[in-house]
Structure 1
Amino acid sequence: MLDARQLEALSAVVEHGRFSAAAQALSLTVAAVSLRVKALEAQLGQRLLVRGKTVRATPAGQALLAHIKQVRLMEADLLERLAGSAGQRWQSVPVAINADSAAAWFLPGVAALLQRQRLLLDLTIDDQDHTHELLKNGTVVGCVTTRADAMRGCVAEPLGVMRYRCVATAELAARARTPQGRVTPHRLLALPAVIFNRKDALQDRWLEQHFGLRQARYPRHFTPAVDAFERAIELGLGWGMVPELHLAHRHGRPPLHEVVPDAVVDVALYWQHWEREPLTAQRLTRAIRDAARACLAPLD
């Protein structure tokens, strides 16, 4: 049997990235936390942590973290059945998702479930091309990702398509056009782009898909916050890729115009989660599936 206190210590160290922060969170000494982790490593006969300035889990540690999260959700389900809704405790559910989905359809779609089932959402925001790494390393119980192939022990459920359009202010869009009204790469790439973060490749996909350009060079602003990102475009700082779902709810805000009308980029999204889910996670999966069906375009 695995020792619950040792598992708790391992989870805290990985979550906080340092033994000292984990010890503070658990109200223990650093030595006590270290001893518990070492005892767990000795029992399993392998290293669970890579110790350094920031501590991270080894592949074995990642597998154990996923197990810990599953056990916690199963315990919460059991306590709910034994005590009934009156005795139900708040339970944390870690999920990874891209910022556009979180704001546009995910949070509105799962809010009622979170309140009804007393679930605490532990949301990690990352690019949709990278969220699956957090599921792989045991940090989250599920992720919204562009990865269609299911990872080992997981299921990849198709959610739908998020459509993006390249937009700018009317003044900036006009500067990208010739006197005849045609957008040229030369004119467009002389103007800055507004990009969410350094993992964001949507603008490069758009340039390749509609202009045949690969690894194009152009000036860039980085604004890793949804409100700041769209605000930067509104202020004329550059052109950027905005989801249709966001453009449809801009009432009262400055207008944005398509740089090239109907030149879109479609991003297929999937919900990857454990193949064997506790009841709490199953409920979350159903809510995510329903929310995506209501808001996203269907996958072919």
Structure 2
Amino acid sequence: MSRLMRFAAALPLLWLLLFFVLPFLLVLQISVQPFDGIRLGPLLTQVDGRWQWNGQWSSYLLLLQDDLYLSTYLRSVWYALLTTLICLGLGYPFAYFMARARAALQPLLLMAVMLPFWTSFLLRVYAWKGLLDAQTGWVGKLLVEFGVSHWLAQWGLVNSPTELLYSPFSLMIGMVYTYLPFMILPLYATLSKMDGRLLEAAQDLGATPWQSFWRVTVPMSRSGIMAGAMLVFIPCVGEYVIPELLGGPNTLMIGRVLWDEFFANNDWPMASGVAVIMMLLILVPLMLFNYSQDRAELREGKR
């Protein structure tokens, strides 16, 4: 391997080391440091010529004992998973249509997907507060007029038929709207590269269009599905802005708890412990999934 190739391979590793591994280790250190409410104490002190460990695990013990944190973690994972599934259900047909559209039309469709990024993320989320208002917002008025809000209230998705904001429904609207492009773009990139002759071969062998889709298109787009799912699920777990603006007391997520521990309670070890558990909650399943995928590919290669 030439020096240039080694340098190119080392850059991503250096980036991960500086901006992921080192900050994670710093947060991990803060989570076990003694804290008197004003400043952090040293982890190691020298007493009578010997090093003494001053680390505390009280933050992690409290995370395991307090139901508030456990329920918040589960709620965050649930909303992130639900958002991912909805984005996949909405994004896959649109990405498939983009990939099968005329070549002259594809840049226009791609621009339509990327257009929301030209506006501030905060403004786009805040705009939904006006749109979902049952008194002044046209989206809220339509939902009330056609009786959809009554159905949502029966299922407990909104507080009342005339109060759509600060509910699980408004939270999911904001999450799906914000992260849908992150699902569409990797799916489009994968589907647009798929060889159309494979579908023709499946039809020649007697497969129906639906069978061709499930047995050829979906397996060939697995990498795009996984990339889109990770791009949606990972930031959704720690989302703060959308639950703060559109969510309510029943949609408390871990991002808000993390904010409160850092800035309201000024409890840095506790906040760092919440952040460490949140990162492990995301990384460990992804590592296990990647490991299982590599093993499956290795077994297929041996065959």
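Values quoted throughout were computed directly from the atomic coordinates according to the rules given, and no laboratory measurement underlies them. Predicted model, so just to flag it, every value in this text is computed and none were measured. Cβ atoms are built from the backbone, for glycine too; each structure is taken alone.
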Among 1, 2, which structure scores highest (criterion: mean count of other Cβ atoms within 10 Å over residues 19-26): 1
Ranking 1, 2 by distance in nm of label points 7 Å out along Cα→Cβ at positions 3 and 155, the structure that comes out highest: 2
Origin of the value 1.25, where Cα Rg over 2.2 N^0.38 Å was derived from one of 1, 2: 2
Distance in nm of label points 7 Å out along Cα→Cβ at positions 171 and 243 - structure with the largest value, from 1, 2: 1
Structure (1, 2) behind the derived value -21000 of helix-only ellipticity at 222 nm (-39500 (n - 2.57) for each DSSP H run of 4 or more, over all residues; to 500): 2
